[in-house]
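Enquirer: Some structures are shown below for you to check.
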Structure 1
Amino acid sequence: MTARLVLNRAVDRRDAYPEALRTILCLARGAEARRAIAAWPGYAPTTLHDLGWLARELGLAAVAYKDEGTRFGLGSFKALGGAYAVARLVAANGGRPLTVCCATDGNHGRSVAWGAQRAGCRCVIYVHAKVSRGRIDAIARYGAEVRIVRGTYDDSVRQAAADAAREGWTVVSDTSWDGYTEIPRDVMQGYSVMVAEAMEQAGTTPTHAFVQGGVGGVAAAVVAHLWEALGPARPRIVVVEPDKADCLTRSAEAGRITFAEGDLDTVMAGLSCAEPSPLAWTILSPGADAFMTIADESIAPAMRALADHGIVGGESGVAGLAALRIAACDAAMRAALALDASSRVLLFGTEGATDPALYAKLVGRPPGSSRSG
């Protein structure tokens, strides 16, 4: 399937960030999250790489890549979300015993498990059958019990919620549903730390930002932060998904929350989601400028291109870069997104080699190795 681009006709770029959306995500609570996370041992802003070579290749003014592969040693931006939500739960619980659980494609579960280990909590993580052994083992190393669920990511979400309700556990999810919104707010607010760092590091305001989709949590964090901080001067924001798991793009086309269809089997495992988070969609539907789907075949070349310049990007983490390469080289997409020689593009490299064996298979060499091996 070829890439497709859907412009969001509901966006009015003259609008300020609506007051109603501040109850979901806002700069004030983002600053609170950053203060808390910056106090954790091992905190440091992740690198913003200048991809001048890519800008020249694509005829753009600049491309910057926010590299989350080193975040707290967990390998992805998810370290900012699940662990932050767990810390807030533990503080609110006054030190009483707590069991947390969640469903994951890999990275969110690793963050929740790490946060639970730091806080001394019991942790149960649910994965679907297509989550790789490398990602399962990485979660288990933080002391979590890992349970494998038949079906898709969304099936594992439902199983985690059902077991939590029966056992009295607390679900720490990055997706929301009816009656469950407070914890996903905290998770998404933690993600905004990445955006705040990137804007400080960039120096100049980007004209465009490409960000991964999934259930929409990280994309909503990017949209909310940039919209509130910059208003009409914010970048055009493009949300990127696999063509096999395109729930956000389908929702944009329909003008309402719509599910993806099929088996969701994509190399972009962290984006293999059929159902948007309603909370995230509340921000994306009026705030994201465009939605774009890409095929799995575009991922390995993007990973290799980064590796050739000493940067390790994981399968889901390079989706925005892969989409930019496609859009900038397609005349119609380039025009629709107003990409030109003056464009300054911000990319969020949301994961590193979270499954080193799969990374080596796709790139042709282990993470961190030279081109010659």
Structure 2
Amino acid sequence: MHVGSAHATPGELARGYLEVAELPTATTERVPVVVAEGADDGPTLWVHGSIHGDEATGLAVAQDVLTPDLPAALAGTVVCVPNVNPAGLRRNARTSYYHDDDPNRYFPRAGESHSRPPRLQEQIDAALFELFAEHADALVDLHTAGVDSLPFTIRNRVRYGEDRSEAAARELSDEIDRLATAFGLPVVATYDPEEKADLGLDRSTTSAAIEAGVPAFTPELGGHSVVREQYREAGVTGVRNVMRALGMLDGDPEENAAAPEAPVDFPLKRSAAPHAPTNGVVRFRVDAGDSVEPDDRVADIVAPNGEHRATVRAEAEGYVIGRREGLAVYENDPLLSMAVRDEGERVVREED
């Protein structure tokens, strides 16, 4: 496998860089690449880390999962891009400084047309998309979430319609479930379709991969900005488990002992509710990992002098993944990252 300057032969680990753009300073923007080429033939697994430049644990997992001894035991190829967003890494920030917006909102989506030419981040995302859409048999997109969040895995719903039959969508969805379960974190379906589209997530890395027929999912490895060793360990074990599930490494997926367990046992989806009913200072009454029932008190909104303004209550059954960063909130700001009961289908018609 040859990706950028990383050229691995069978049984070899190669490191290098992939040039993705020319910058206004007449220098070249490049992303790091590590390729592990197995001694035997097999699938190709693509691993991305740190598309948000401050998501430190995702970067550490991507750096640590490919070790020099791996190729000798591997059947197939692993291509790893530890930092997809070098412009964000340089300033320890979520976004790149090209346009100061989210780099995980510009991957191609089949059938879309645009009235304007693509800007730099969109060109970079398209270049990476072309590579993994052509070569990958599966993709793991490593992220982290809010400041004190617990690790979990996001799995997208799979659409069918004009370009994919329902049977093909169910087969792809089953494979996503199989690989996400092998990773070993609690699995949480993404937001409902309308909310997902409102957030721009239809053009994320995993959404684009799934549209291209590549089974993909997103582990969220705790909070951003610093590497938490337990969650780094859970991430390395998880990626290795995906290799085992794909038949790239011998044996069955191992128990992911460093991963937390969900405190509930029903199907889950993401939710950003509840929202702040008024402006003020938020005082949370729940922690990450707490299970809640509808109408449970989860936060209070107070004035800076401590005067009570509003009580915030849970809207659905589930558990708290993480809490909003910061103290000051404005009316309708989301307060919690929640995993709530999911009664929706994992496979949906295009028009839905």
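Enquirer: Comparing 1, 2, where is relative contact order in percent (Cα under 8 Å, 6 or more apart) highest?
Expert: When relative contact order in percent (Cα under 8 Å, 6 or more apart) is calculated for 1, 2, structure 1 comes out on top.
Enquirer: Have a look at 1, 2 and say which one yields -12500 for helix-only ellipticity at 222 nm (-39500 (n - 2.57) for each DSSP H run of 4 or more, over all residues; to 500), as calculated. It would help to have the intermediate numbers written out before the result.
Expert: Numbers: 1: -12500; 2: -7000.
It was calculated from structure 1.
Enquirer: Compute distance in nm of label points 7 Å out along Cα→Cβ at positions 77 and 109 for each of 1, 2 and report the one that scores greatest.
Expert: Details: 1: 2.2; 2: 3.0.
The maximum falls on structure 2.
Enquirer: I would also like to ask the following. If P(r) over Cα pairs in 20 Å bins from 0, in percent computes to 32, 61, 7, which of 1, 2 did it come from?
Expert: 1
Enquirer: Assign the value 17.0, calculated as mean count of other Cβ atoms within 10 Å over residues 53-60, to the correct structure from 1, 2.
Expert: 1
Enquirer: Thinking only about distance in nm of label points 7 Å out along Cα→Cβ at positions 213 and 229, which of 1, 2 has the largest value? Mind dumping the intermediate values first?
Expert: Working: 1: 2.5; 2: 4.5.
Greatest value across 1, 2: structure 2.
Enquirer: So distance in nm of label points 7 Å out along Cα→Cβ at positions 125 and 317, computed for just one structure, reads 1.6; which one of 1, 2 is that?
Expert: Only one of 1, 2 returns 1.6 for distance in nm of label points 7 Å out along Cα→Cβ at positions 125 and 317, namely 1.
Enquirer: Something else about it: With percent of Cα pairs over 24 Å apart, for residues 149-332 alone as the yardstick, tell me which of 1, 2 scores highest.
Expert: Answer by largest value of percent of Cα pairs over 24 Å apart, for residues 149-332 alone: 2.
Enquirer: Looking at FRET efficiency 1/(1 + (r/R0)^6) of positions 93 and 181 (r between Cβ atoms, R0 = 25 Å, to 0.05), point out which structure of 1, 2 has the largest value.
Expert: Largest value of FRET efficiency 1/(1 + (r/R0)^6) of positions 93 and 181 (r between Cβ atoms, R0 = 25 Å, to 0.05): 1.
Coordinate-derived values only; no laboratory data. The structure presented is a predicted model; accordingly, all values stated were derived computationally and were not measured. Cβ atoms are built from the backbone, for glycine too; each structure is taken alone.
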